[in-house]
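None of the figures in this text is laboratory data; all of them are computed from the coordinates on show. Owing to the predicted nature of the structure, the values given are computational and were not obtained by experimental measurement.
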Structure P
Amino acid sequence: MSVDEALLLVNNAIVKQSDAAGADRSKTQDLLDLKTILDLVVTEYPTISNYKKIIRLFEMRRMLDDN
């Protein structure tokens, strides 16, 4: 999984959540917070070391699984 794929998954989840009638506001807010975090990761990702890239990928996977 790449950073861009993770961001795409979150964006798709936000769209689905916003289309759902009676959507849970806290779930939507969690997804928006996750999108903000992933946007920051996308900007820093190309300049960090390979070791830190691996750590970021594990962190992203954990955050996606949690949401």
Structure Q
Amino acid sequence: MLLHMPFVLALAVFTVFLTRKSALKSSHAFACGALGFYLADTSLAGSIHDASANLLGMLGAFGT
């Protein structure tokens, strides 16, 4: 899961960028973050984690 942390950091940078460019308001960014925290406690968290790991694995395979 080496790509997990850079993926999270990229999402955070993207959120900050959209907030600064006024395309994403601070309240929207807060709501997205809160949704992520609450979604992590549901039974869907494992499926989302597996799907994102598979997607990152496919993207990593294109780079080699």
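Match the computed value -25500 of helix-only ellipticity at 222 nm (-39500 (n - 2.57) for each DSSP H run of 4 or more, over all residues; to 500) to one of the structures P, Q, and report its label.
Computed on structure Q.
Give the label, chosen from P, Q, of the structure having the highest value of percent of Cα pairs over 14 Å apart.
For this comparison of percent of Cα pairs over 14 Å apart, the top structure is Q.
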